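Please treat every number below as a calculation from the coordinates, not as lab data. These figures come from a predicted structure and were not determined experimentally. Cβ atoms are built from the backbone, for glycine too; each structure is taken alone.
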Structure 1
Amino acid sequence: MHSDLKQKHWRPQWFVRGDVDGFLGLGLDNLIQVLLIIALCRNVLGYPNELVFGTILPATGISLLIGNLAYAHQAHQLASIEKRSDRTALPYGINTVSLFAYVFLVMLPVKLTALGQGMDEASAVRLSWQAGMVACLGSGLIETVGAFTAGVLRRWLPRAALLATLAGIALGYIALGFLLRTYAQPVVGLTVLAIVLVTYYGRLRLPIPGGLLAVVIGVGLAWSTGLIDSDASRWSQEASQIGLRLPHLEIANLWNARGQLLPWLGVIVPMGLFNVLGSLQNIESAEAAGDRYCVRSSLLIDGIGTMAAAGLGSCFPTTIYIGHPAWKEMGARIGYSWLNGLVMGSACLLGVFGLVAELVPIEAGMAIVLYIGIVIAAQAFQATPSTHAPAVALGLLPGLAGWGASLIKAGLRAGGAGSNSEPFNSALLGRLQEADVWASGAFALEQGQIITAMLLAAMLVYVIEQRLLAASFTSFLASAASWIGIIHAWRFTQADTVLELGWGVGSSWATGYLLMAVVFMLAGLHQRRLISS
């Protein structure tokens, strides 16, 4: 009787020893993402410190706090119901791929276009930030709706189409971008990369998490090689950013930026769909490890966390992380989740990450981001049928082309083009073509690259499976999207190439896809005749 009563009132522990290791691992992942936000917002987008530390990071911190506390509570409830002490909360944090996608495919193009139209720097920055918030809100809305429609989405999209789309971005904007940076600083970069490879892939067991060891050694090498700026005035400037900054609602800015929604649906919708299905796969991964969480509530937490971030001024969606089985295996349970939320959320609100960014340069942890890019790209092949590998390979190419297009334009701007005296124009295409650089094709693939990758990969999946009428319909969708400029159609601005929406603006690509649809349809009809005979 006493035993039954004790069992009835049993409650799981909010913190166990294994949560320390889990917190170090998950916290390190989130730390790298926050450092990336600071580096990209400052160095790529040119955002002022007040916007980064006064608005974006506090909003990011609240989203991390909300999500991690919610997933910790969810795990505590499940453990209480099942009377189990081994339940591990779903890992949660900033979405790495969306971070890069929104910076390079939405926020930077908006800023460059605004500057090219004669807008001053401050106004261009504000418009760029507003566009990022709209993209983040759109992603959160899709994730929230996806909580109720996840099953339909899974049946509708071939896995190869979705993962290949993601892998193209991961290879270009994440893996290749940081591989170049690794070889630009080889003493730090290659050493840290070796540690990440032997601990993550070689599964070398060490007293501390491999990622933490990599960052510690990376920081030491950065100090010894002069990568860390020892200027006292700069450290003083970063220290001055420390102080409590509470976020506030940015509804007015979101409303003023509503016109930014339509031009960027080609990025927002596919990224939102990826976030839904990626989170769904991670929930399934947790179930395979023994923790069966409610799909709807898990996705709702994710969506609400992202919308909270956007409503408070962040441009960066959150997501359920991959790796739940790994945290579970190392002994993490509930505490690692709420502790991560409290620590990372508080650090964002207190503005300490500016100083942390000086102490931990991105070179010290960039191998971890490179690893993430490799994992995402490899998963596209590993998690799809081997017969679909050609479709995955085809789906990689638009993302790589888009990254290449951004390099071409950055090179042109560094060479003096894109100024008032020498704006981008069609003469550049001829000069590049003479060097066997088909920039017009890269610029066409850059616009709507996520949708293009999804359609091309899906098209080839259907061909491989001999569902030729489905391939024809997919080609027709690509034709319609091209015709109205959702994909491919582009125009020059002063220092960039941007999407051009309008009736018939992508007629040449639309015609090409329409002819593909005809070929697939005729092949399908011929196939049916052969079967019937």
Structure 2
Amino acid sequence: MAIIDFFDRGWQLNPRGIAYVMDERAFTYQEAGTLSCRIAHALLASGFARETKAAVWSLNDPVAWTCVLGAWRAALAWVPINPRSSVTDNAQLLDAFDCEVLFFQQAFWPAIESILPQLPKLKRVVCIDGEAGQTTSLETLISGQPETVPDVRYEMDDVVAVQPTGGTTGTPKGVMNTHRSLQTFVAHAMMACHYGSDEPAVFLAAAPMTHSTGLASLPCTARGGTTVILKQIDPVGLCDAIERHRVTELFLPPTVIYALLSRPDIRTRDFSSLRYFLYGASPMSAEKLREAIEVFGPVMIEFYGQTECPGTIAIMRPDEHFVSGRIADDKRLSSCGRISPLIRVTIMDDAGHPCAAGVAGEICVSGDLLMKGYYKAPEKTAETIIDGWLHTGDIGHLDADGYLHITDRKKDMIITGGFNVYPSEVEQVIWSHPAVQDCAVIGVPDPKWGEAVKAVVELKPGQAVDAGELIALCKERLGSVQAPKSVDFVPSLPRSPNGKVLKKDIRAPYWAGKERVI
């Protein structure tokens, strides 16, 4: 299926139903569908070729997401832009990925106007909610355009998204995902999250849709369900939306889940409508996952993937969080589930040979979930996809029951005195302490051991614990080699706009003027 076909399936199933709702504004499938057709006709009439890059710079908004649908319908490739990122970072992405079309909200016009001289490749700049400067308004763009579906043919390996990797310095690599790879992502998600034929699907989009959450909404849309759109992640507003709209599924990164769990009123809220609470993007504390199951119900579902292999390399379904009717032990909860059905996964050693069961190595993936490659970077593509296998850079192993365990990112591994220490194993222990809100374990320079294990810890409000207690806890559970040699406490850990802890930023002051090689 082409990526736009998932919206069109929902449109066919439920034309009068509500596709998107935000505040008091609701858009039916018919309204969103015809608007996307008019946008597509306008782009085609402007002469934009297939795989032309288009972006939307906007806060969460149904019209903004419909512009992405319109670009896909015209066979253009979407460049996700995070409105929370800096103007400089977004300008770099638009330039590096050769963006020619930019839709934007009026509120961002001052920032966009300031960088237009740096973006000579932009050919069409469209304001979606009024007029700004000498740009075109969306109303003007689509004036006179038909509401019918344009006759556009799609090839499964056409690029439909050039998505930035999670780099924190310089320009991230551009991951080229295709109809084939995103189709496989949606298929995996729909297989994992079951609904009866008459059961409503209601997805809550809290993070920016025009960055990544829009993709997560597609399985719901393909069922003819409703996407409830929030302007921003606000714990109170999020809980209110779940209750008011009877939300059945949502995705949040672990750090946001931790913040929700720390609210004193969280156990008084009504989460009875939830069927699937998706988590992923970074490791989650087994202790806090157990608490989340107690608070939200038996609805937690983990998705493990990468931009290069969208979202669904492995999935741990809600029932797999339990063994014999009880919440599973930490070993199961710290896994990321079983391999999805439409791909192959193997664990390889440094020589590229398969590892024995239970032995850690690099997680490698083949199948239709794989990206086409990195945009304008064939050498980086060749380093990452070897003989049809994508080398994820994640270290892990498969246990006897087929559950995938991610030990850590290859680049995050600490080598201390010749021993390998995987930060995620240490973080799981520190997370288990009741005073800890979040933590990051890194390697810092050490004249004797090369690297020493350090924990950087963010405490819950009003809580206290000393470094010695956390070090002793780790020694008791992991031994002295893996235990931190020191602990630093910080008011808050640095995070990306999507809530991921930025270990590169945490390491930087410790390694200033020194070289770290992994």
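Assign the value -9000, calculated as helix-only ellipticity at 222 nm (-39500 (n - 2.57) for each DSSP H run of 4 or more, over all residues; to 500), to the correct structure from 1, 2.
Working: 1: -22000; 2: -9000.
Computing helix-only ellipticity at 222 nm (-39500 (n - 2.57) for each DSSP H run of 4 or more, over all residues; to 500) on every structure in 1, 2 gives -9000 only for 2.
With mean count of other Cβ atoms within 10 Å over residues 89-96 computed per structure, which member of 1, 2 shows the largest figure? Before the final figure, lay out each step's value.
Numbers: 1: 27.0; 2: 19.6.
Result for mean count of other Cβ atoms within 10 Å over residues 89-96 over 1, 2: largest is 1.
Calculating relative contact order in percent (Cα under 8 Å, 6 or more apart) for structures 1, 2 picks out 1 as the one with the greatest value.
Could you figure out which one of 1, 2 the value 1.4 for distance in nm of label points 7 Å out along Cα→Cβ at positions 65 and 313 was computed from? Write down the numbers at each step before the final one.
Working: 1: 1.4; 2: 2.7.
Source structure: 1.
Between structures 1, 2, the calculation of Rg/Rh (Cα atoms, Kirkwood Rh) yields its largest number for 1.
For which of 1, 2 does distance in nm of label points 7 Å out along Cα→Cβ at positions 25 and 345, calculated from the coordinates, equal 3.9? Intermediate results must be reported in sequence, preceding the final value.
Working: 1: 2.3; 2: 3.9.
So the calculation was done on 2.
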